[in-house]
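Visitor: Down below are the structures I want you to see.
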Structure P
Amino acid sequence: MMPAEPGARAALAPTAGNQASGTVAFVARGDKVRVTAKVAGLAPGPHGFHIHEKGDCSAPDAMSAGGHFNPAGKPHGDPATPDHHGGDMPMLTADAAGNATLEATIDTVTIGGGANDIVGRAVVIHKDPDDFKTQPTGNSGARVACGVIARS
């Protein structure tokens, strides 16, 4: 029997005045990480979706989670391009009912070891779309949900 790949997950809770909640699961697949998100309670349309540097969602606006996780010191950008933060992930898009699902593979983070380890950091969903240009945030607005990433 093969050993299971390392995994982690975050339970997303809404920030003050918001309703967004859900789960984000991370599973190591070789040198990449598979991300699966299921979220409800969002405004319809695209939302910035990032791993943030601190595993602290205690502030009512989730600003306690700090900035984007960026172990390589890169500019903010589209995860489909070479230059972007380790915590930059594809846009999360909610349907007309406010539900969003995402399955993506990222290659800038690890689970459970090294400088790029995401365990103990936070996942944040933002109110607005990520423009993938504005530094260092992507101009994606207020934080509507936050969850701390823990080993699963």
Structure Q
Amino acid sequence: MTLARLIAAGFGTGFAPVAAGTVASVVAVLIGAGLLLLSPWLLAAAALAATVGGTLAIHTARVEGDPGWVVIDEFAGQWIALLGLSQVTPSGMLAAFVLFRFFDITKLGPIGWADRQHGPVGIMADDVIAGIVAAILLWTLGRMAPGLGL
């Protein structure tokens, strides 16, 4: 296995026998929460690195289509979603996970458009946009209802 394929597979999480995208998102939430506890800037840097590095890895690995084992896009999108939290709480982690997966699966609006694009950028773009939408909603909910622990 090449390094590019290992990165594209989310360091192996993409090879989960069932629901690889969901498995990758769970792992990403746990890692991302730890990064967010250390520093939101560290999490933002990790999200940027996953986005750029994932795009390059997918290109280098010459991935055709959008195979289920490619999950680095879930890491990038989930980490972006977590940036909408003001603090790390179990309810916030769950909300970030659920919102990101909802938008990633339903492909509403511009997320669906991005999903229909071809190549590495298309593979990454729908998850990045889903993460941005989830982050905006989390941030807004956290400001409107501080008691939610977001």
Structure R
Amino acid sequence: MSFDTPSGTRGTRMPSGRLAAWGNKMMAKRVRKTGRAAGANALVLTTLGRKTGTQRSTPLGWFPGDNGSYLIVASAAGAARNPAWYYNLAAHPDQVIIETVGQKLAVTAEELHGPARDVAWQQITTASPRYGQYQVKTDRRIPIIRLTPRSG
């Protein structure tokens, strides 16, 4: 499956700048210790920058997927554009690491499409209705990514 969700034409503004970077750093620290953020399951997603090849870490909420996989949502809080980590995953889907509660796990990323995405979206919006609210704010179809542990 490909990473092919285009940006939209409307949506909220994505947080950026030093304050957002500091907030992400503090949240990642908490997630590594507790596995939670804002009352939900969370992980730290580490990707390789698509242009720089530099490791980038982002704290994200996750939902359980099939066969021990993790589902993450590229909502960007309803922004018109996909988050930067989405494009990093698209460029390097097999060079991804997730961390939670002192555990590091190598995973492979895959964007869900069609019925698999629809089922996952229903699960996610039932568990956390705010994702449905993000979808209303933007005209892009919010991507859902399955992270599957790599063997070996």
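Visitor: With distance in nm of label points 7 Å out along Cα→Cβ at positions 30 and 46 as the yardstick, tell me which of P, Q, R scores highest.
Guide: Once distance in nm of label points 7 Å out along Cα→Cβ at positions 30 and 46 is worked out for each structure, P has the highest.
Visitor: Assign the value 0.6, calculated as distance in nm of label points 7 Å out along Cα→Cβ at positions 6 and 110, to the correct structure from P, Q, R.
Guide: Attributed to the structure labelled P.
Visitor: With helix-only ellipticity at 222 nm (-39500 (n - 2.57) for each DSSP H run of 4 or more, over all residues; to 500) derived from the coordinates and found to be -9500, which of P, Q, R does the value describe?
Guide: It must be structure R, since only it matches.
Taken together, the values in this text are just the output of simple stated rules run on the coordinates, not laboratory data. These numbers come from a predicted model, not from an experiment. Cβ atoms are built from the backbone, for glycine too; each structure is taken alone.
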